[in-house]
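FYI, it's all coordinate maths here, none of it is from the lab. Bear in mind the structure is a predicted one, so any value in this text is a computation, not a measurement. Cβ atoms are built from the backbone, for glycine too; each structure is taken alone.
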Structure 1
Amino acid sequence: MRFVNQGKPWSDKRIRSFIHKQEKLFWKEGYCYWVVEDKIKRNFVGSCGVGVFDPPGCLDFGWWVAKIYWRQGFAT
């Protein structure tokens, strides 16, 4: 996804770290970023969810959606 990480793919290690962090956040707080999927085509679209930012307790809902899925309602 071009607008995430300056368009550079994450390494497998970074992806695993991201997933592990989201799993821990889910079990601790009950929310996290996770997969957005086109259920009809069974394609990965991106991810969305609640993120925790500084200062502690500052929450934001965000999403990363592949450009080919923009304007199709996946981020609404």
Structure 2
Amino acid sequence: MATVTETIQVGGVRCERCVMRLAHALEGHDGLEAANANLMGQVTLAWDDEQTSREAIVDRLAKSGFPELAAV
């Protein structure tokens, strides 16, 4: 198992409710081991590289209204 950890910057986070929506968007994503978001739109992710990819996670976030802005 190859665990990858990365922090990305996303848009669309304006309040605590947004953070909860973001968490709900990622809930149940196969291979995602941990996710932690803050009000500044920084999301720290840890995933199993054999089960999912960075692109799949970022795509899921974007489809939920949280597009990636830039690398942190």
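Quick look at the values:
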item: Identity of the structure behind 58 (criterion: percent of Cα pairs over 16 Å apart, calculated), options 1, 2; result: 1
item: Winner on mean count of other Cβ atoms within 10 Å over residues 10-17 once structures 1, 2 are ranked, highest first; result: 2
item: Label whose coordinates, when distance in nm of label points 7 Å out along Cα→Cβ at positions 18 and 50 is calculated, return 3.7 (choices 1, 2); result: 2
item: Highest-scoring label, criterion being relative contact order in percent (Cα under 8 Å, 6 or more apart), among 1, 2; result: 2
